Structure I
Amino acid sequence: MYDVVIIGRGPAGISASLYTSRAGLKTLVVGKNDSALRKAEKIDNYYGFSETISGEMLLREGEKQALRFGVEIIEDEVISIEKDAVFKLSTASNYYYSKAVLLATGQSRKKVSLDKMDMFEGRGISYCSTCDGFFYRSLKVGVLGYKDYAIHEALELEAYTSDITIYTNGMELELSEQFMEEASKFNVNHKPIKGVEGTEFLEKLIFKDGTEERLDGLFIAYGSASSLDFARKLGIIIENDAIIVNKDQSTNLEGLYAAGDCTGGFKQIATAVGEGAIAGKNIIDYVRKLK
């Protein structure tokens, strides 16, 4: 059992971990080593560096600092979060339990664009199997994605229908060993998709080779799960693709906090570090009150 699990290894998450670990909270940071900041060759507008630095260096030094204070950092991908008495976080290979959670994965930049997609959002196209799976009982549904997250969503949809297809949109499946086995129970279509069609609701997919396929619902799980994906499933308030937080970085779900780009606003390293610090301080107060 951890006091806090932080999802995301960027400036917001690592900043928060410095505060929680120094306060004696058992802290775990989970995330892939794929922050967009690592691709930044030159950073000149962050306080404390007289010379230009790279994003890679800034992230590396931040993690070294966190490790010095006893933060546990693992390279893994959280694919689901559940809340009961405590939080339960699932990855492809493990489960983690925590009293508090901080969402700090940034704002998802990996999006898929299909012709007429925006016309059918909420009318056949969904971003949350937990929220909307019920409406597709015994119907033909698809999951758009090619990583573990897509298979996880398909598994959740099994509670409502057995007619499920994974659409990779031309991508090869990139799955962990566990989800490779799970994927074998689903139909997999690798064709690149041009767009969607329908009248009032989604009715079919149109592929780039000119073929079509009838479909009642399409669930988007493209790439890895983002903070917004977790928020939707947990009933967290979202506005304009940003998680709504209070001044203490808390959300409307007790024990769940968010910081960094996923909260919208001024998307800068300094902002993320500041929000992470605020979240860390208030997570400390929250966990101590539980004790």
Structure II
Amino acid sequence: MTCSQCGRSYPLLGDGIASLLPREPAVPAANQEYALAYKQQFHRAFETGDESMAWGIRETSPPAWIRKRERQRRAVFSVLNESAQPLHELVLCDVSAGPGDYTLGYARHFKWVLHCDLSVDSLQYALRRCRQMGIGNVFFLRVDYFALPFCRSLDRILCLDSLARGKDHEQAVLRQIQGALDPDGRAIVDFHHWWHNPLRRLGLLPQNFGQNRSYTRRQSETLLRESGIKKWKLIRFYQEFEPTEPRHKRLALVLPATRLMYEIESYPSAGDKSENEIRSGRLAG
């Protein structure tokens, strides 16, 4: 693959993964430990036939955790399905797609799906799973989350379970997502809200999220605003139960959500080019 703007060639890795990494990682340097780990993953060599497993896969997860993940997958799809445009005409991109729970679960509903991740393990695991399921409309792309190779060309973007590293990290990713959306595009992102449990707020249960960040609604919306995002819709997600069920509706009214999900709208910028150029989807060199 060759970029039409800069002439740079991008390699194909193994049997179906395209590397669209920039020359050097663009990770924010505020969190030095995370930045070091990110750079190590960025420079990791791809090895054909690697049978490594990804983080958060079904094979190593307890049934209760799997049920929570499936609940969120249904909740996210219900938001995607509210689109006025038929989903089978749209391209879905999952940034930090991990083992492919969303990309592979939604693939049959969309025209094309882009499974984007930096991790070699996640990409190879999801590719193997895709082949086993017989899915043919998913493209596997190795990308840098802080330098996405898309220029205002994507219909729908997901970024879930990823915005938990701190302000600089979150804002950098959000700006990339905003810049990758088509003018009519939408993105769904989520923020962890681990303090939703009142016992943990009171100190009766321990803090259980390590170095990751938890956000209140005010904090998450401040991040969105400071990242240049102007329009969004809040969707409260509860991992523990189905809020659409009548017996759970009262609980959803009084309990803080486990995750704060936002549907983000794109917006035309003053520097936009013509409609044809926007929709051409050229790779950014």
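For the read-out P(r) over Cα pairs in 10 Å bins from 0, in percent, for residues 9-80 alone, a value of 15, 26, 33, 26, 0 was computed from one structure; give its label from I, II.
Only one of I, II returns 15, 26, 33, 26, 0 for P(r) over Cα pairs in 10 Å bins from 0, in percent, for residues 9-80 alone, namely II.
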With P(r) over Cα pairs in 10 Å bins from 0, in percent, for residues 25-176 alone derived as 10, 38, 38, 13, 0, matching label from I, II:
II
Computing FRET efficiency 1/(1 + (r/R0)^6) of positions 129 and 225 (r between Cβ atoms, R0 = 30 Å, to 0.05) for each of I, II, which one ends up highest?
I
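Here, each number is a calculation from the coordinates, and none is a lab measurement. Model, not experiment: these values are computed from the prediction. Cβ atoms are built from the backbone, for glycine too; each structure is taken alone.
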